[in-house]
Structure 1
Amino acid sequence: MKSLEVEQRQVVVIGAGPSGAIASALLKRNGHDVLVLERQRFPRFSIGESLLSHCLDFVEEAGMLEAVQAAGFQTKHGAAFAWGERYSEFDFRDKFTAGQGSTFQVQRAHFDQVLADEAARQGVDVRYEEEIVAADFSSDCPRLTVKRLADGHEYQVECAFVLDGSGYGRVLPRLLDLDLPSDFPVRQAVFTHIEDRIIDPAFDREKILVTTHPEMRDLWFWTIPFSNGRCSLGVVADATRFAGRPEDLDACLKQFVAETPSLSRVLQNAVWDTPARALGGYAANVKALHGPGFALLGNAAEFLDPVFSSGVTIAMRSASMAAGLLHRQLGGEAVDWENEFAIPLKRGVDTFRAYVEGWYDGSFQDVIFFEKSQPEIRRMICSILAGYAWDQQNPYVAEPKRRLRVLAELCAQG
């Protein structure tokens, strides 16, 4: 059998999405040799279109903020929630934690391309349509087998370390048998892009709108307006909620919207011009976030749920943390990946998890729609909705489950 040629690199990053682009740029800015291998051709469609404010902290750290600001995306200042005739909104500029107050709602094909192009402009070697087909971490230098999709040619890359930012592709979890079943219920999303033609004066294009079904509180919709008069629209629910619904995804989504009067009013003039898609069973987990020679970033490690748009924030935060640790390690420093990466990263993920669980059991919805809430508590909650789920100075981050339980009980008492 013919042996494959072997290329020597310092760091390989799997995936050119947000976590891969951020991590590779940060490492390159610190003088490291970085190769990014991306299976798809950009631009390519992705969901996760409503960024949280904390994302821009990492975009700025990677030297990409100016390019993102110049790209023409829809400015986003917060999140609005609707349930029946109830309405509640949070402005990210009025929050407990210091940091970015505004962010963007983005078509991910364009946004991800901007970040990847910026990484390449800074000197990162980004290769598209190249797939990792095997991974060997048995020696001190990891070795990846790469297949060029254009011609089927295979070669190997040997490096000091691998960062997996492959998102739903979950490359190393699959190849290294790291996957674990998530303990989250199996939920499904059906979504599309529409020409929204929204004229409702109460609709704020600078906020994501999260709408709860009037009768099924565990079923909700996202409405994410873009800067070009279009928006992303999706419904999320336990997979059992789709039983008995039309098999045609467009008809299914339209039926759910029709059952939700407040959202129907907002979208009454919409032009449904793009076939709907479905994504199911997306919650994921792994046995370990790191191992000898590798670390997992963002959705390649764990994905919770789209309800608070936490996915891209977790991806970028993990990229920043991993790039900083790897820079130190490559400089000869001893790094404790468990205590300096996995445990602190999971702390924020678990904060998001507490509020996601509270959303679906109704307790966090009760808090969001409570009309007599104290302004300071709202600012603390707003910080979490803006992505600052790692701020231990925020009581609702430091003790998320207990604080949410107590707050929900107070709201229930009126």
Structure 2
Amino acid sequence: MRELIDIANKRQEDIHAWLDEREAGLELPLYASVDIRDAGFKVATVDMNLFPAGFNNLCEHGLEDAVIAMGRELQLRLPGCREILIIAEEHTRNTWYLDNIRVLQNIIRTAGYEAMVATFLDVQPAFCDKVKFVELETATGKSVRLYCMQQILKEFHAGKRQIDMIIMNNDLTSGIPKSLRDEKIPIYPSIHMGWHSRLKSHHFQHASDLITEFADMIHVDPWRLQCMDAVVDDVNINDEGDRNRLQDAASDLFSAVSEKYREHKIEEKPFIFLKADSGTYGMGVKAIEDPAEIPSLGRRARNSLYKGKSSRVISRFLLQEGVPTISTYGDQVAEACLYTLANDVVGGFYRLHGEKNSRESLNSRGMSFQAICPHLSKYGECGVHTENNIFDVYRIVARIAGIAAHRETVQLERQSVE
């Protein structure tokens, strides 16, 4: 990893020029979170969420940067806009998620805009017939007010309420509601980037194209900055024949990764993650140490892989090279998660887990978070300070992920009108 850090330092001007050239003129994702695993011998993005739900985990100075970036970006996208509607997820019992919404609303308000939060996109609860909103307590004891979406839109169409822009913090797993599909209000991120249509494998293909080009410029093996993967579609995880197909694909992937380990003289044993090709919250993910495990998966493991968020059946799987994390905090294993606004990294945090090892998914029950302060001299002691300038490498792969997400958006929006 020392090699990548040295390259990031010595080729800084060339690297930033390359990134700036590929970002120029693009409408990059309004905001995003990028999960990064650092194995020492490689650093790679393993997930990229366009509806981030952890703003409450950023350090105070990261939030200050977010306010500046948000204010600048909203005016660039819609000059003169004032009234912002945030659309939240509907799992309002998650009090940590509510704290995320509260912090996101505060970022937008502090940037100089009016901001309100609405939810209940598909099914309007009975209380919405009597009241306009509900006041809920977050995990930190603060309160957040959630308005009933249908009432807000009704007032808007009656000319009683102004909405200049909608910011989605709902990943639309269940699809695009008609109320949003027909709206002419600018919506960010694009409603076509929800998990009803977005595929992780498509993101990683766009990212691979960029990383291959970037790695050629800095003269490193692109494998050092990305994961190998494979996709198997039309899968019923409870069907033995389909699990055998997954095993065959996993065996091929293990062989390819093993060859890279031999090439780079890495003595560890490869592993992979079997994960849903769409979806979030760490659902539908399992670490696989040997392809032979897949046909004999037990009922509990199959159940966890059968359905994702909103009870959506998983039928398409991404097999992704596992990246063992060398990051730790105290006695817990960790992985970095960076937050971006218009592809500008504003902060991040380490996802920690005291009951998982370096080869498992940390995005699961029992995880905790510790804010990252990338520049100790600027930020003081508000969070963990990354060592050895590795944050510079994290920042590069995060920006590449943002450019790839832009290419995804263009592709999906084009497909939506064909």
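Overview of values
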{"read-out": "Read-out semi-axes √(5λ) of the Cα gyration tensor in Å, for residues 7-142 alone, computed value 33, 16, 14, structure in 1, 2", "value": "1"}
{"read-out": "Mean count of other Cβ atoms within 10 Å over residues 15-22 - structure with the largest value, from 1, 2", "value": "1"}
{"read-out": "Identity of the structure behind -0.58, -0.76, -1.19 (criterion: log10 I(q)/I(0) by the Debye sum over Cα atoms at q = 0.18, 0.21, 0.33 Å⁻¹, for residues 343-390 alone, calculated), options 1, 2", "value": "1"}
{"read-out": "Structures 1, 2, by Kirkwood radius over Cα pairs in Å, for residues 255-318 alone: label with the highest value", "value": "1"}
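Here, each number is a calculation from the coordinates, and none is a lab measurement. For clarity, every value in this text was computed on a predicted model and none was experimentally measured. Cβ atoms are built from the backbone, for glycine too; each structure is taken alone.
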